[in-house]
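Next up: the structures, one after another.
Since every read-out is calculated from the coordinates, none of them should be taken as a lab result. From a predicted model like this one, the values you see are computed outputs, not experimental measurements. Cβ atoms are built from the backbone, for glycine too; each structure is taken alone.
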Structure P
Amino acid sequence: MAKGLAAASVRNLHVVLHSALSEAVRLSLLPRNVADGVRPPRKEHVEMHVYDESQAALFIEHAQRDPFGPLYIVAITTGMRLGEITALRWKDVDLDKGVLQVNQSLASVLGKMIFVEPKTRSSRRTIRLTKVAIYALRKQRMQHLDQSLQLGEKWNADDLVFPNSVGKPLDPHGVGVRRFPPF
């Protein structure tokens, strides 16, 4: 059975189509915009579920035993988007001061991972790190040093904090937390 497109996709298509048809009307190529009579689906309100302090502590405990643990710990302690975390470079992290800079994001475009600018000015920001995040990032840094000794410095030419196993950008869609309990 075909499911069709998600409501958000239909709304986005409606916006693009409506805009294109409005331009055609403006250029006198069409007498009217037929998209004016179409109501796109309503935006669905999805309630966000947030861990309480004990659930977050349990999540961090589980994450410390996972290969993606440092990434998960940075995510839960900073609130960064996954694309921002996977685009994070070591030059943007100051473990001594306990801060990191969000300067870019990683996005999948036509199956290829590309670095993109933050969508808004407020998305470009400085984040103070917790002690547990600093510890996780130090652990991640040590793993990188070991890997660079084994594979040569070329393995992570982008200087990414969270690269894939061969040092290339990690696809944000490939990082999931399904193996963690839903608390």
Structure Q
Amino acid sequence: MRIDDAKIEDFAPLKSIGRGVALCPEDRKESGIIGDLTVRENIILAMQAGLGWFKFLKKQEQYEIADKYIKLLNIATPSADQQVKNLSGGNQQKVILARWLATNPRLLILDEPTRGIDVGAKAEIQKLVLSLAEEGKSCVFISSELEEVLRTSHRVAVMRERKMVAEFTDESGDQIMQAIAGS
């Protein structure tokens, strides 16, 4: 991976945050949310980590950030103080997205961001990815659903054993499926 022509080999979380790289992990319950924390605490977590643990965000600022992303992403929660484990899967996923959007990333990597969520939340997340790309943000959208990839991507890379084996910009799903199958 390269950022500004510099080869990146160290992907430690704090270094990645410092470079403007954000990752929404595939398994939101195991690697994404911290269930016993509130929506607000989950949203500001990456920002706080980036600032360091001795430079705390003021409580008022935390609420302002949380409220901004709750509205922006239409997160269904009674308040920013709701424990995130009490939200639906789609709203938990939106909280993880909010966490990373709050850091204003240069590159947003979304690994299966719509897996296991309802159709409405799925459509909202797909629409958000497209609008981020239109704003000039780099988004890597990883999905096992080819139709979803085609709807949300300007360019499709097929990977096998950690290597890119094909790249497409205008091809049909059939051509991509052939590359996936190895033919």
Structure R
Amino acid sequence: MKKDGSDRKIVAKGLRNSVFFTWKGNELWATDMGRDQLGDHLPPEEVNIVKQGAHYGWPFCHSDKVRDTSFQPTTQFDCSTTEAPKLTLPAHIAPLGIAFAPAGWPSEYRDDLFVAEHGSWNSTSKVGYKIVRIPLSANGTPEGEPQDFLTGFLQSNGKVIGRPVDLVVDGNSLLITDDNAGKVYRLRPL
């Protein structure tokens, strides 16, 4: 849409809850939360590269083209036509903020993606409540599993003392908002 809100157009369909996004060149990368009531391990959360005209599956499919037969089972929908996620994350972590490593960070972080895991509300045990680092190649291909980067928001006794929400690059820093503690943290290399 235009800045004044006019000329709205649909870019993509089938994204359940893509609230936060970032740009890498001309690519729009967005976190997307999967639906609830499929147990502790399904469906995985997603990071998608949002493409013009693509369909990402919801509400008919989840994960990489998996039909959700418990939701609208009589609707005919071909999951093989949907866009697969760029990468998946554990179910119910509630991925929100997403950012690429700030320029000027050590070379080991160059091109890496960071995701704020706001934390679960409907899992048997609490999951999320941290910032993860996803190593990426220069062309955006994942190079390994997500790694814990900033933890401590969920204490070992199960008490939640923070819930990361957004990640914003500010020069050489990564700003992290926390809606549980009502704070903004600044993270920068020494």
FRET efficiency 1/(1 + (r/R0)^6) of positions 19 and 139 (r between Cβ atoms, R0 = 30 Å, to 0.05) gets 0.05 when computed on, of labels P, Q, R, structure P
Out of P, Q, R, which has the highest value for distance in nm of label points 7 Å out along Cα→Cβ at positions 43 and 163? Q
Quick check for you: by distance in nm of label points 7 Å out along Cα→Cβ at positions 67 and 131, which of P, Q, R is greatest? R
Given that P(r) over Cα pairs in 10 Å bins from 0, in percent, for residues 75-114 alone, derived from a single structure, equals 21, 31, 31, 12, 5, which label among P, Q, R identifies that structure? R
If semi-axes √(5λ) of the Cα gyration tensor in Å comes out at 28, 22, 16 when worked out from the coordinates, which of P, Q, R was used? R
